[in-house]
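Please treat every number below as a calculation from the coordinates, not as lab data. Source: prediction; values computed, not measured. Cβ atoms are built from the backbone, for glycine too; each structure is taken alone.
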Structure I
């Protein structure tokens with residue numbers, strides 16, 4: 001019997017039999033028309049507010065000003081507190097190595113408040129805990145009141161579980177998704193008018209780099225997508241990390257949407273970049289900020305062997321996350337057009353290429369206007385450090 005199909009079903013069915021060259025051509029077409037918005041780059045040597053606040057203020061002005069983006073609105077800011085607070089790289093404070101530095105968080109909050117933000121919510125899914133984020137940052141030797149007092153109506157929420165809502169919010173991927181068609185997330189990611197990714201500039205052992213897009217991997221609540229997630233329904237509290245998303249050893253809680261193809265590759269270098277693009281599609285980033293006044297080279301956290309502290313002294317910000325991350329790659333000395341097999345993607349697919357393929361933004365630096373400090377003047381070459389480290393560890397260089 002003839003079955004009438006929707007346009008979406010027809011396109012999906014046609015794609016399965018179209019020649020690979022045609023599909024490659026369509027990807028090139030999307031890449032050529034993907035958005036290209038200005039990205040601001042600035043040198044910043046210290047976390048002293050006397051230097052940090054005017055530097056960020058000038059960058060935001062170069063992007064058109066914060067007021068038109070946030071005035072009268074609720075702003076959600078995803079910060080990066082990856083790993084437990086007990087992990088330290090030498091004797092360095094966590095904000096100097098792998099956490100978003102608290103001074104940058106406070107300065108951003110201050111400037112958002114000054115630009116008229118009605119409410120500012122700092123969001124993170126800390127490792128394996130439902131503790132208030134304030135308690136987590138206290139364990140990191142931060143004073144949460146320094147951040148909460150930087151503007152009016154500032155609050156934290158732990159998004160690793162249900163939090164202050166009665167149910168999770170389902171957010172769909174407009175393109176259909178690479179791995180997941182949609183996600184069940186903490187309400188905070190829907191209940192904001194403007195979403196900011198405030199990330200640390202780092203390499204990543206699985207995904208090559210972690211910048212504004214990879215920061216959103218932490219949107220997924222461990223109660224649904226984590227190691228100890230409930231089978232039928234979300235667990236009450238988070239238990240463990242997000243190995244389910246990394247390795248696909250099982251499906252999310254049955255209350256959430258399953259993967260599109262449970263038989264797809266379980267390789268983290270395949271899964272993580274695609275899941276990141278799906279998450280950014282479901283929860284678009286309006287403002288991407290990537291700080292590297294001080295950071296680490298070699299990986300995303302102190303658990304990565306032979307990683308080290310570095311001081312690039314740079315901040316990058318933009319209104320398109322793909323454009324912003326592409327400029328970050330240039331600042332780090334990497335080729336933003338690189339893909340699997342080329343540093344920093346020796347064993348993973350490029351998150352930027354996958355995002356570009358679905359039309360999120362261009363990764364081609366030739367199409368992106370850089371305002372402020374030119375990339376060549378801001379560059380801190382991670383590539384030499386990466387090559388030396390990988391050679392020492394016997395990894396593909």
Structure II
């Protein structure tokens with residue numbers, strides 16, 4: 001099956017822009033996908049960043065002006081990965097230009113920016129917007145999500161979702177924009193990485209009723225361009241304890257989002273425990289899913305048992321790789337894009353999809369409530 005041609009533009013030629021370009025080059029690995037995306041244009045305010053993309057033969061436009069890219073009538077959709085303070089203007093411009101949009105987290109620097117983007121979506125007929133979050137597209141993560149959805153856990157007792165980095169463990173690491181509120185936002189690490197810990201809970205319907213935030217600003221100064229120490233004023237680590245509901249029953253949900261987690265590099269974990277079973281997945285062991293059940297043992301009776309299942313390499317969309325291999329970060333990005341473009345084509349069905357705009361906007365309310373709770377020492381209800 002030959003998919004429909006989709007012309008893609010990228011705004012932001014940094015790390016994630018290059019990752020997405022690489023993922024699109026691997027598109028033939030997908031089996032019978034309804035879309036055939038081709039990267040045709042790239043924009044970055046730094047001309048040097050554009051040089052990397054010139055090796056891609058499908059790219060016909062490189063520019064430092066996003067308005068030039070958005071004015072191109074042949075571009076169907078745009079992926080944007082820029083500083084958080086630039087989200088609102090670029091996202092709104094893209095939506096109003098009639099382009100589909102895969103936006104980066106946190107979907108605006110704060111609640112006001114997210115609300116402005118939501119307004120642009122509501123005012124633009126046919127707007128299709130989703131938000132990037134690739135970690136749940138590991139096959140093991142999908143297995144765990146489907147297991148929860150199956151009802152096998154029974155009443156949920158507790159759940160948690162975690163994303164851990166040690167990217168800021170080096171105190172001599174130079175200051176950058178993600179460590180400054182004016183660029184990253186008041187929520188700090190939650191703006192930068194928090195979407196990873198809330199994508200799955202929100203998709204499972206676990207929007208929190210009340211939250212308590214435990215936040216840490218661990219490294220308060222970092223070297224500036226000339227080596228002098230400058231304020232580093234964003235939260236480094238954030239743990240949010242909340243009360244959520246599953247099928248009407250309350251349960252505690254914890255999310256952990258950390259830039260300073262010694263021993264970690266890019267670890268995403270999900271766990272849900274219920275009266276009848278449980279499930280765990282960690283990208284530290286990407287082939288394996290742990291499943292808890294009560295089993296009947298002959299001559300002994302009923303026993304509790306944690307079992308291990310190999311998840312293989314398939315995820316939301318089948319690939320030529322087959323199920324008997326392991327999956328990694330680049331595969332998760334490819335699967336995220338497969339889900340995004342399949343949903344745009346109306347072919348995703350009930351399979352797991354990328355973050356919806358309303359979910360992304362809700363995270364800003366959750367983060368604001370967590371900060372308020374941290375300051376007050378009391379649980380806070382996220383604003384509607």
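Annotations
- Label whose coordinates, when distance in nm of label points 7 Å out along Cα→Cβ at positions 171 and 203 is calculated, return 3.9 (choices I, II): II
- When mean count of other Cβ atoms within 10 Å over residues 187-194 is calculated for each of structures I, II, structure II comes out greatest.
- Computed 21.3 for Kirkwood radius over Cα pairs in Å - originating structure among I, II: I
- Calculating mean count of other Cβ atoms within 10 Å over residues 283-290 for structures I, II picks out I as the one with the greatest value.
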